[in-house]
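Chemist: Take a look at the structures listed below.
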Structure I
Amino acid sequence: MSIRKLAAAWIFMLLLMTSGCSGVPFRETPLVPVVGADPAAAVKRFDADSPVEFQLLNTIVFEYGWKKFGGLGLVAVNTKDRTFNIACINQLGVKLFELTGNKDQVVANFVMPEFAKQGDFAKTVGEDIKRIYFDLVPSPDAKIEIEKYRIVFRQSFGPGVIEYVFAGPGLDLVEKNYSEDGSSVWRISYYEYTRDKGKLYPAGTVLSNDKHGYRFIVRLKEIQE
């Protein structure tokens, strides 16, 4: 993945580094009654509409405590091989981090010193990248709860429970949450789905890592060939 290519494609930043935390900058998913919907059909359709291999240009905001870092990120994902590459630069073209990962490990090709101070940044953030883009549908044996406006799938995952929430006009995945002993470990929300060549992409994604106390806000800018 070329940082020069990333810088050349976008020569200015839309997000500036500031202080403090912000709300969610995306439209909430419209509330549509789901009573009578077929949960299995919704999952099957969403799975079929999800891309297998893709490359995205995103704006990314990383919030940690009262600090906020803005950047442009180029991510390449192959969900079949379970691999990803992500590189991120700030508005001055300075590299923030570059990570490569697969189902077994995450490799830090580069991490800026400010992030490196926060412990094992590569492993922590790399695992969150995988959570955003991989395993987007529940297992067939997940427990199902149909509420008025959403369908919730819950299943055991390691020492805790993972929850998938499908809602909205298309019954798409809008939340993916993981908890242990009733306490949230991480949460992901997906917003404003858009289609490209028949496949679905969330225009906005927010990941909150409650265990480590940070948040990613990802806004889709371009789906690249």
Structure II
Amino acid sequence: MLLPRRLRPDEHVTRVSAEGLNAALRDPAVRAIAVAGSHRSLDDLDVAAARQDPKPIVGTGATTFVHLELWAKCGLVGIHGETADLTGVDPVVLDSDGSGVRVPGRASGTLLGGSLGAVRAMVGAGLPDLDGAILLVTGERTQGLGQVDRQITHLRRAGVFSRVRAVAVGNFAGFDGLVDRGWTLADVFEDQFGGLGVPVLAGLPAGPAGTAVPIGTNAVLDADRGTLTVDAGVR
């Protein structure tokens, strides 16, 4: 695991485009990067630069492609969130709001994942080994409930959920109040995750417009208490 150092008070997160990511990885003056990544960012991603000078990469959505690629290639810890305080070293503790699916139990493991669409797209295209991981899924509405259901079904049929120790469900922006043929997003999650046989906790404030959480550090999901505790993403 490559754990970037925390920022000093005079340092900040630098925003770059996907095209500028490699230059930022190579620039010693850049200490943390906010990037709207994409699947095409992976084709020439400078993994050697990330390994030589590890720095936190911050973002949601398609930034998950970059987080998972760098975790798989060099173990770099990322930050799933739109903003993050990277000057501290405290663990992140998220409390569920009590909504959605909850399967009792407690599990620990490396927190991996992020945007559901990106995780699903990396099946067969570089998805890291999720054996023993806690899988985080978040999202934003681009279509309807059917898209979310198809993405989860793909992961299930690909065997992804048979390897994880727990599932943490964060924010899915844009789905509030949506009902499709009598189903809500919570119904989809209950149907898909309720019978996995591992602890599951929804209603976590991670993801779009939520609390930033490290991707690639150890975490404990306690569905009985309704909490997800994640080790710090900087040292």
Structure III
Amino acid sequence: MAEKIKVICIGDSTSLPGHDNSYEDTWFYKLKTGFPNIDFISVFRRGITTQILVTEGGGYDDFPMGADCLEFYEPQIVVLNLGIVDCAPRLLNRFGNLTIRFLPNFAKKRFIELFKKIRGRRSSNTLVSKEQFQYNLTNFFERCLVSDVKILIVLCIPVPDRKMISKNPGIIKNVEEYNNILHQIVVKYPFIKALSPLDSQKYTEDIFEDGYHPNPLGNQIVFQELEEILINIINK
């Protein structure tokens, strides 16, 4: 009996139910039901960044840091859906976040309101710097190469719609810059395929529930692009 193809899917909240999606609406569920002979493994968590690729599990013997996202499963295919949490402009930097922890509750609200008036969200203030983002991806891609991953499918960072842009005007600039970094790395690896299914500028219909989390239509679009690739792999 042939061994099942293993596909590990790594993603943030844009891969999970919620935000007007049931579990059955998600692209992950659709893949599992559409390809019952493939073993789909999920490493999904809300609020995670590409840091998970270099920190989650490992760091001993022959296993590098980040092994929970790759080496411990030895998949033939990887689907990567990260980046929006990395690049989104934030109101507070690390010092600000540390400071607010020590303030009483009534002062926290005033502190945040003051920051909004004085400076707002800055494009340069992100959870993961561009340099770290580049390192995280390069490190993971190199490990995929060594681990003999046959194909790595990268879902580019979603291009948000008006709902998110109104709350975070700097997000479009950062999404473009981080996606450019991603593309510059991807072209060096023939086994990597980058997809951009969730670009709000491509569609007249809403594909996001709140500006960047895909709604059922957005999930269906992602599923269809992944489905086409998997069918081609199976038929080879």
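Derivation of every value follows stated rules applied to the coordinates shown; laboratory data play no part. Please read these numbers as outputs of a predicted model, since none were measured by experiment. Cβ atoms are built from the backbone, for glycine too; each structure is taken alone.
Chemist: Tell me which of I, II, III gives 1.5 when you compute distance in nm of label points 7 Å out along Cα→Cβ at positions 35 and 67.
Modeler: Checking each candidate, the match is II.
Chemist: Could I ask something else about it? Compute Kirkwood radius over Cα pairs in Å for each of I, II, III and report the one that scores greatest.
Modeler: Top value of Kirkwood radius over Cα pairs in Å, among I, II, III, belongs to structure III.
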